[in-house]
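Quick note: the coordinates plus some simple rules give every number you see, no bench work behind them. Here the structure is a predicted model, which means the values were calculated and not measured. Cβ atoms are built from the backbone, for glycine too; each structure is taken alone.
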Structure 1
Amino acid sequence: MATIKINSQYLKEIKEVCASFNYEKGQLINVLKKTQEKIGYLPAEVQMVIAEELKVPVAKVYGVVSFYSFFTMVPKGKHPISICLGTACYVRGAEGILHEVERILGIKPGEVTPDGLFSLDCLRCVGACGLAPVILIGEKVYPRVTPNQVKAILDEYRK
């Protein structure tokens, strides 16, 4: 097996998560979810440790991580921003909101601000079409957002 370069604290936490699910292969999604909660993301090295601990192929772990949108293989900012670009949000101006967030933060979807405070992603639908357009910052939903409101919303998280 290849040498895995991973922080010893993370390695300990990953092994504890796997143990808490009794190393059951059928608990892969739960192990990944709990690991991501602890570490923040699931890079290849973490996936390799989980595969080894649960005795499943790395390809299977990668397949699950890459299939489900709530898993991420890249670090997120302290305050992850998700902008809904589903039909209702898009029709009601989500693209303008996206451009305003990009302008203010100087990042594109998939990127993190240099200070690690914000990351930006786009979603296809958050199921809040009646509140469109919608921005999520972490778990908080901002309904009926306009480009003029973006700066004030972001400033709430800079304090």
Structure 2
Amino acid sequence: MSRAFVKEGDGDDALPDLPQSPHPNYTTPAGREAMAARLQRVQAGLSAALADQAAGRVPPDGLSAAHWRREVRWAEARLGSAIVVPAPVAKPQRVTFGVDVELECEDGRTWHFRLVGEDEADAERGELSWVSPLAKALLGAMPGDEVPWPRPAGVVMATVVALRT
């Protein structure tokens, strides 16, 4: 095989950067701490990969130094662009970032969500990205307001029951 088309080395440009969100990087204080912890983990991964590479070993996780460099660049960018939004101090009157929202759907089921940053969103834990369609529908709503909840099966109307910090 000709070596003309084989990329040499394992430099920073070996893998393209991971995409960054175009939205402001709002985060809760806990989300910022999680970002910092992630950066430490990926820096440790890079150090281990570089040590393996220097010793001529294949990393046990199979991930190259280029992979870890890309992860470090992404984590540094996210941490560097983080805008920490403290939790509301008083009982919220409207849905805003960081607020816990209780919703009741037309069928009587209730749901609890907390609006958080994109990097900390986790639907299983009820943490909803502030840029998700439901969060966008909820922002500014007050208890008693009906909001459209876009779902794969169609739009469901949901009532904001309560807000908590």
Next item on the list: Could you figure out which one of 1, 2 the value 19 for relative contact order in percent (Cα under 8 Å, 6 or more apart) was computed from?
Entry: 1
Notebook entry, point to check: Comparing distance in nm of label points 7 Å out along Cα→Cβ at positions 39 and 119 across 1, 2, which is largest?
Noted result: 1
Item checked: Of the structures 1, 2, the one that -9500 was derived from, the read-out being helix-only ellipticity at 222 nm (-39500 (n - 2.57) for each DSSP H run of 4 or more, over all residues; to 500) -> 2
Next item on the list: Out of 1, 2, choose the structure whose coordinates give percent of Cα pairs over 15 Å apart, for residues 55-110 alone equal to 72 when calculated.
Entry: 2
Check: If Rg/Rh (Cα atoms, Kirkwood Rh), for residues 23-102 alone is computed to be 1.12, which of 1, 2 is the source?
Finding: 1
